[in-house]
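Each reported figure results from applying straightforward, stated rules to the coordinates on display, with no laboratory input. Keep in mind it's a predicted model, so treat the numbers as computed, not measured. Cβ atoms are built from the backbone, for glycine too; each structure is taken alone.
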Structure 1
Amino acid sequence: MQSRIMSVGLSALLLVTCSAAWAQTNAPSNAPVWHGDVALGLALSRGNANTFLLSGSASAENVWDKNDLKFGADGVYSLNNYGQTNQTRAAEEIHGITDYKRLFTDRFYGDLLLDLTHDDVALIRYRAILGPALGYYFIKSDASKLNMDVGASYVRQRLGDDGNVGYATLHLGEHAEHKFSKTARVWEYIEYFPQLTYWHNYLVNAEAGAEAALNTHFSLRVVLDDRFNHDPAPGRKENDVLLTSQLAYKY
C-alpha cells in the first residue's frame with residue numbers, strides 16, 4: 001500500500017513538471033516563468049551479457065522575486081539476464097523532491113525540503129524526509145555557485161518487512177555548480193542526515209554530474225548518484241551507486 005502511495009505521489013510530480021512546461025508556453029509575457037528539463041537514458045546489451053537499463057528524470061523550477069520553487073522526479077529500472085528464463089531485477093527505484101528556498105538577503109536563505117524514495121531492490125518500501133534548513137551562498141555568480149545549509153529533518157520510512165519507523169535527524173548539505181560556458185556545466189551535492197538520538201545511524205545522498213548542450217533544447221548528461229544507508233533493510237548492502245548517461249530536453 002505504501003509503495004502504491006509513493007508511486008502515485010511521484011507520478012504527480014511528473015504531472016506537475018509537464019503542466020509547468022505547458023503553463024510556460026501559454027502564460028502571459030509578464031508571468032513568472034517555469035523552466036526545467038526531461039531526460040531519458042537507455043542501455044541494452046545482448047550476447048554474453050543480456051542486460052536492460054532504463055533511466056529517466058524530470059524537473060520544473062520557478063524563480064520569482066526572492067523565491068525559488070523546484071519539483072523533481074527521477075527513476076531507474078534495470079534487468080539482468082534480460083529475456084532469459086533466469087531474468088532478475090537489478091534496479092527498480094523512483095525518487096522525487098519538492099524544494100522551496102526563500103532569500104532573506106542576497107546570500108542568506110531559508111529552505112524547506114521534501115524528499116521521497118521507493119526502491120524495491122533495496123527493500124525501501126517508502127522513505128520520506130521533511131524539514132527546514134538555513135543556508136548561505138559562499139559563491140554566487142552567473143558562472144559559479146557554492147552554498148551550504150544546516151537544519152533539522154524528520155525521517156519516516158519502512159524497510160523490508162519491518163514496521164513504519166520515524167526519527168529526527170540533523171540535516172547538513174553542500175551544493176556546487178560551475179558553468180564553463182552557456183553550453184557546458186558540472187555540478188555536485190552531498191546531503192548528510194544523522195539520527196539525533198543515535199549518531200551511528202545516518203543517511204548520505206550524493207550526486208555529481210556533467211552536461212554539454214547539443215543545440216538550444218537538447219543536451220547530453222552524465223550523472224553519478226551515491227546513496228548510503230548505515231542501517232539498511234535486512235540482507236541488503238549499505239551503499240548503492242548508479243552511473244547513467246541521458247539525453248535531456250530543456251524548456
Structure 2
Amino acid sequence: MENVIIVRNLKKTYGKKVAVDDVSFEVEKASIFGLLGANGAGKTTTIECVVGTKKKDEGIVKILGLDPIKERKEVFRCVGVQFQDCAYPNLIKVNELCEMTACVHKSPASYCDLLEKFGLKDKMKNYVSTLSGGERQRLFIVLALLPNPKVVFLDELTTGLDTIARKEVWKYLLKLKDDGLTIFLSSHYMDEVQKLCDKIAILKNGKIIFLGTTKQAVINSEKDNFEDAYEWYIKEEK
C-alpha cells in the first residue's frame with residue numbers, strides 16, 4: 001500500500017523545551033491515522049510541522065511525495081486542514097467564508113452540499129460569530145474538505161459535538177475514506193479513535209510510545225479495553 005504521509009526523525013523545540021522528539025511514522029493511502037496523547041504531549045505541534053504551518057528543526061516530512069515547506073503551494077492544492085483553534089472575522093457569514101475559501105482552489109467541492117451533509121445549510125446566511133461551538137466545529141470540517149483534498153488533517157474534529165452529531169461525522173468520514181481520502185486526526189475520544197482509526201500513534205512528552213492498531217495497543221498493555229490501555233500508556237511514572 002502506498003504511503004501518503006512519511007515522517008522521519010521529526011524534531012521541534014521551543015527554547016530548551018523539546019515539543020516533538022525524534023518522531024517517525026507513515027500513513028497509508030485511504031486510511032485513517034490517529035495521533036493521540038494528553039494535553040501538552042506534542043500533538044498539535046506535530047500536525048503543524050507535518051503540514052508545514054510551523055517550521056521543523058530537524059527531520060524529513062513528505063505529503064504525497066512533496067515537501068510541505070519547499071512545495072507549499074503544491075501541497076495545499078491537495079491537502080485540507082482543520083485546526084483546533086480557528087479564528088475568523090466576526091462580521092463574516094457562513095456562505096461568505098465558504099466562498100472565500102473555495103475561490104483559492106482550482107476544483108473546490110460544493111460548499112452547499114458539504115453544509116447540507118454536516119447539518120449547516122440553514123446557517124448559510126448566519127454570521128460565523130453567532131454559531132454554537134458545535135456548529136463552528138462542523139463548519140471548520142467543511143472548510144477543510146472544500147479543496148477536494150487527497151489528504152485531510154483534523155485536529156480534535158468532534159470537540160463540542162453531541163453524541164448524535166459525532167456519529168454522523170464519523171459516518172461521513174468513513175465514507176470519504178472508502179472513496180480514497182486519507183485522514184490524519186487527533187482526538188481525546190477513545191470511542192472515536194476505535195471506530196475510525198486504522199492505525200494510531202500515542203505521544204508522551206513529545207515521543208511516540210506506541211505505534212500500531214488499537215487492538216495491538218490493548219494486547220501490549222494487558223488491559224481489557226482500549227480506553228484503559230490508553231490511560232496505561234500515558235500515565236506518569238511515580
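Quick notes on this one:
- Structures 1, 2 were compared on mean count of other Cβ atoms within 10 Å over residues 76-83, and the highest value belongs to 2.
- Which entry (1, 2) yields the derived value 29, 25, 17 for semi-axes √(5λ) of the Cα gyration tensor in Å: 1
- Identity of the structure behind -3500 (criterion: helix-only ellipticity at 222 nm (-39500 (n - 2.57) for each DSSP H run of 4 or more, over all residues; to 500), calculated), options 1, 2: 1
- Relative contact order in percent (Cα under 8 Å, 6 or more apart) from the coordinates reads 25; which among 1, 2: 2
- At a computed 12, 34, 31, 18, 4, 0 (P(r) over Cα pairs in 10 Å bins from 0, in percent, for residues 108-227 alone), which of 1, 2: 1
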